[in-house]
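What follows are several structures.
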Structure I
Amino acid sequence: MKTIEGAWHLSKCAVGGNMLLRSPQSRNLFSHFPSKFSHLGASRAQLSSLSSLLDNCNKTEFLQQIHARFIHYGLHQNSTLSAKLIDSYANLGRLDLSELVFSFVNDPNALLYNTILRNLSSFGKCEKTLLLYQEMVMKSMYPDEFTYPFVLKTCSCVFDVENGKKIHCHVVKLGFDSDATVHAALIDMYENFGEIEDAEVIGRMPIKNLAYWNSFIAGSYQNGCPHESFRIFKKMRLQGVEFDSATLVNLLRSCVDLNSLETGRQVHLLIALSNLGEDLSVNTALLTMYCKLGNLETARSLFDRMPEKDSVVWNLMISAYSRNGYPQEALKLLIEMGRSGVRADLFTAIAVVPSVAELKSLCHGKQIHANVIRNGSDYQISVHNSLIEMYSKCGNLEAACKIFDAVANKTVVSWSSMIKGYVSHDLSHDALFLFTKMKMEGVSPDAITLINIVPACVNIGALETLKYFHGYSIKRGLNIIISVATAFLISYAKCGCIEIAQKLFDEGEIDCKDIVSWNSMISAYSKHGNWSQCLELYNQMKGLKLKPDRVTFLGLLTACVNSGYVKEGWECFQEMTKIYGCQPNQEHYACMVDLLGRAGHINEAVDLIRTMPIEPDARVWGPLLSACKMHSETRLAEFAAEKLISMEPKNAGNYILLSNIYAAAGKWDGVARMRCILRDKGLKKTPGSSWLEINGNVHEFRVADRSHPKSEEIYNILRNLELEIKEDGYINSEQPA
């Protein structure tokens, strides 16, 4: 009967197989198949060859073709090949075909029973596993030490205490209870049964097998219980079992999961006291621990002392520098790696590309790209994604686009990186178009995609589009992610919708808000000149013991500038440095100079610039020059303008501003000189522009622009507003005093 069913099954396989024989992959598979076999008479070498052939089958259809050939040559009764077939079908998710293979063998031996039992248990077929186990025992055959853990696990799953105890007896009878894996499975089974005393009795049995203890230590950190790793290690040492390199590697991994540098140092001391300090795997794990826990100084010292360094070690150190904000060191190490004769690989490129992007070093970026192509690492999508972002940050958007277009199987990261590139180059419309194309191609945007795309809406004032993205985030459940919620908060505030921004801020639980959320809200109110709200949020932060950072104080100082609060500005500046130890940067000094300059405290602004511990740049001199124009300080304006022009010789705005100052002071020769410089250098001021969205349509305006179809009506309204402002007694501060 089995022969008839087998022939019928063969015909099914053959029908499917013949259809596939035309493919090059199928022909390649069968080119390795021996042309002749004597019935069930394959040699050991031929069986090994056929077994290897099965490993090349990554589709059920191909496997069925080989299976059909086995039946044709009478090899379907061969236990070795049948066992391999059972595993191969199971690996492809076809347990039903594995069961068929087993059922067609006339007299299955222990090898076949072991194979099918393991696969049935792995697929959760508990009842079938236990029934087949009983059938095996009835034939006076027993599983091996590799299969018993699966059978014991099955007893746990169906809570079959009676069968579990019977199987335990079999295990003891066969002497497998001393095997580490079987021992562990027995403990798990009794614990699942709730019979803790039995589990503890088995657990107290002395086990001298180091592999057993290492598997338990590794299993603890893999299951999210790194503390347990050290408890097991202590118990292992109490039983007199010596540790090896695998033990130390597992303990170091547990230190990383615990985020405990101190525990890591204790393991390091253990390594130093043992004879395993020269082991490459131990040194690599130790280096990984120090790098991931941020102790770069010790990591570099260890790296330099390592007698043997492979590409993994170099990549770890390069990645650590790159990840912790030391791009120059990462590039130096890459050069050293090349000189040492160690070849850079795929992971080297992934580690160093962010550093190149950070430094905006296009030259280095191109060299790394060429190295990736030369080493054949350009097949990896992760490398392509890194290169897209690197070229975008280095200002070569064209190269980024070429890589993006060349990627066949684009991931959501590919799309997000390209969208971010467009946004960073002020190509907001292109970014929005790409987002639409991404959705049309069936790729679902994730949180990072939304964070990258919403600034495009802000750049062109597309409030309705922003609301659409917000709705999409709510529909997909992405709005609960703090970074996404913060991105929308910032975007609504920049679009002038401060009420919606405040609502988003209030919706989040106060304890869950991070420093970025608070800074975003303070920054939003500061841009709207609402000092009281900024101060209230700042006081709330302090009440929650949340330490403000540089961004917090920049928002507060900006609010003071926009509100004209000099005293409060000074207080914030002093508090920033003296209480919280935040060192001001160029932007903080620029805010203070702007605040003092607008209020007419020009001398104080100059004194502040003179006492700066860092060299002031254009961001500081620019506000001073504007203040000089506002308060007719012509001599100081010339000095500030000279500084600005030396730093930004191609910025036409600096020359025009100085020209206006000369004009206000009646120094027409100075005006003529500035105009000559602009003409001779071919400089033109880029006209300012702004966007306004009405009913989903974005309207763009430039200075003195009359291209809008309703420009006459717009200018009539502006003239009326100007008259009303003058009637209320407002004097234009731009006019010379």
Structure II
Amino acid sequence: MNMKAVVILLILALATVFALVCVLLTKREKVTTCVCSELQSSPEGISDEKSNIFADLTAEEMSQVVKYLKDNLGVHLQDAFHAEPADNCIYYLDVYLPVKADALGFLDHGRVRPPRQALAVVFFGGQPEPNVTEFLVGPLPNPTYHRDITLRKFGKKVPYNSRPVTEREYQDIDNFIFRELSKAPIFLKECCDYPETNLATLTTAPRGLESGDRATWFVLFQNVFGSGYFIYPVGLEILVDHSSLNLSHWKVKNVFYNGQYYQGLAQLEKDFKDRLVKEIRVERVQLENDFASMKPPPPPPLAPLSPLQFEPQGKRYSITGSHVTYQSWSFAFGMNVNTGPRLFDIRFGTERIVYELSLQEALATYGSDCPGGMVTRYMDGSLGIGKFSFELVQGVDCPYTATYVDRHYLIDSDTPKLNKNSFCIFEHDMGVPLRRHFSNMGSFYYGGLAKYALVLRAVSTLINYDYVWDFVFYQNGAIEVKVHATGYISSSFFTGKGKAYGNRVGEHTLGTMHSHLMNYKVDLDIAGTKNSLMALDMAFETVQVPWSPEHQIQRPIITNQILDKEEKAAFPLDGKVPRYLHFTTSQENQWGHQRSYRIQIVSFAGEHLPETSTMEKSISWGRYKVAVTKRKEEEPTSTSIYNQNDPWDPLVAFADFIDNETISNEDLVAWISVGFLHVPHAEDIPTTVTVGNGVGFFLRPYNYFGIDPSVKSLDSVYFTVGQDVDECDLNRAACLPKTASCSPSLPSFAYTGFQNLTGP
């Protein structure tokens, strides 16, 4: 080979290397941004505008209702933020939901739109007979009428002592307690290094031992900045009688310290001086030994960031106001300021599956050898599950790229407040196939579908606990409802008898045992409102072997039972529920089976409060894992916000709903309770984790369709032997290297969740 040819080959080689380097550098440096596609439109059959009949009140509507009431009730209404017990004030507002028949007439038959109205709850403390009155106010947005619906709703007046405690009343109680502490300065200095140590109070509930009481045990803790004070008890608990409408008549009824009871703080101080008090000095918590701190250690240099899930071609769901569409699913959602998340008109395709799916209550029942712990039965609906659904944190509470939705509420104030980003909605890869099969017999092929689902989420912080509320919509027509518990445990001061009620998790800290129980209302409408309840299970039958009569075999057989009375459809919390419990209709699928939806419960609840308890009837929904009743407009909820402070004479007693009515071919409601027993342990410090602390239930199609509807999903993957599996048109999984070769355009991290808080 001559020199000229060698030179030419070298030049060509260098040119080729240069070209390859340029290509590699270009690929390395060029980062494209994901291109968003158009969001889906609503399924046919219902418009976003129609679903507005379920929408929460807007801030403007709330303001108009407040103005109307102040102009038309004929009494002075103090702003609840400043109101004392002897004042009149508007406690809270909510949308007043339409009668179901009217709503369905409008949604399904084009009849007149139900009037939009508000529910207004007013405290009349400045009347000769103080009471709580509930008003229907309408029409919105410009009200012209109000009607007292209290007697129609409850059958009697609402006693004033049963009203929820307002923020102002809590502040007044706190001020009262810290004034009382001045009666025991020597004791508090020795036991707790007070006043140098910052102390905080924690309420308990209910407030007394019989109807008419309004006396609350308050537990004192060290208030450690930037940390959960709930696990730093100092051993002091105070029983405050705040039943009088005159704050000057409030009094301390009892004091508890380190296993002993005293008539008041003055007696505690006197006995301490006389060396009659067994005092345990609690050292002030220093930042360096704060075992309740959630602050992480500093990350090492160049520590990799966590994984990120994103949509390379845009979101595959759409949100218009409070209406969501996702593939075949559509629903309306909202937030009750007391009871939390609620969903309406849940449809798959054009057919309604659920009319209403709403949280009713979250109950926590505690045990302890200290008074605050032993009496506590928190009914969180009276605290405000929706009110305390604060802003969600991007990338932690929800995926970073989720859609975040604001919610306004009005409670404890005349001014609407905004909980920014209090809902998040996102499509999620659940990390496991929804279905799949690899065939190595008969013929060779693979078919599968990733388990993508749409999640609606809110998180409520109720004093120490954080509850994560999820509603999950799957492509096969199933709905999952679940709740996870996290946050700080509540605690008592550790004494020698404490281990009968929990585990020691700190020098002076007993993690007190408790049970969580949540109740949901599920108004299923399967192919219409006329449904029946079917129980299906299994048994074994012994039969002779047909081909060998001298032998026997035991074979499983299906057992069926129609549950035609409410008593038959009420299953105890600790009892056995049929493995297949489903709402069924007279309509049949193409195979001749009645179209149905199955209720499948996942729960490991603790024991329910014994029915011998004088307050059990107020939480009698907790007797049942599931109870199915005939739907009635006069039975809209399983409990009431007034049950917390007068559980001995409850305004709503769920047990009364079950009165042996016929439930065959009727409009039915399932009331489902899920929960778990929690005995706190060392690993619950600093906070409880969600792993293993999740419960809920599924609503699953059972012969509702003729085939699994997810077979129509465009996400399905199928290929056979010999096919070119990397072809995008054949296998959508092969599209990912191309469609996901982009970087998501992420919004800047932002958080405003502390803005509406009134103080620590």
A value of 4 was derived for relative contact order in percent (Cα under 8 Å, 6 or more apart); which structure in I, II was it taken from?
I
For which of the structures I, II does the calculation of helix-only ellipticity at 222 nm (-39500 (n - 2.57) for each DSSP H run of 4 or more, over all residues; to 500) return -22000?
I
Out of I, II, which one gives 113, 64, 54 for Cα extents along the principal axes in Å as computed from the coordinates?
I
For log10 I(q)/I(0) by the Debye sum over Cα atoms at q = 0.14, 0.15, 0.18, 0.20 Å⁻¹, for residues 437-580 alone, the calculated result is -0.68, -0.76, -1.01, -1.17, so let me know which of I, II that is.
I
Among I, II, which structure scores highest (criterion: distance in nm of label points 7 Å out along Cα→Cβ at positions 221 and 717)
I
Identity of the structure behind 20.1 (criterion: mean count of other Cβ atoms within 10 Å over residues 181-188, calculated), options I, II
I
With mean count of other Cβ atoms within 10 Å over residues 293-300 computed per structure, which member of I, II shows the largest figure?
I
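No lab work stands behind these numbers, since they all come straight from the coordinates. What you see is a predicted model, and the numbers here were worked out from it, not measured in a lab. Cβ atoms are built from the backbone, for glycine too; each structure is taken alone.
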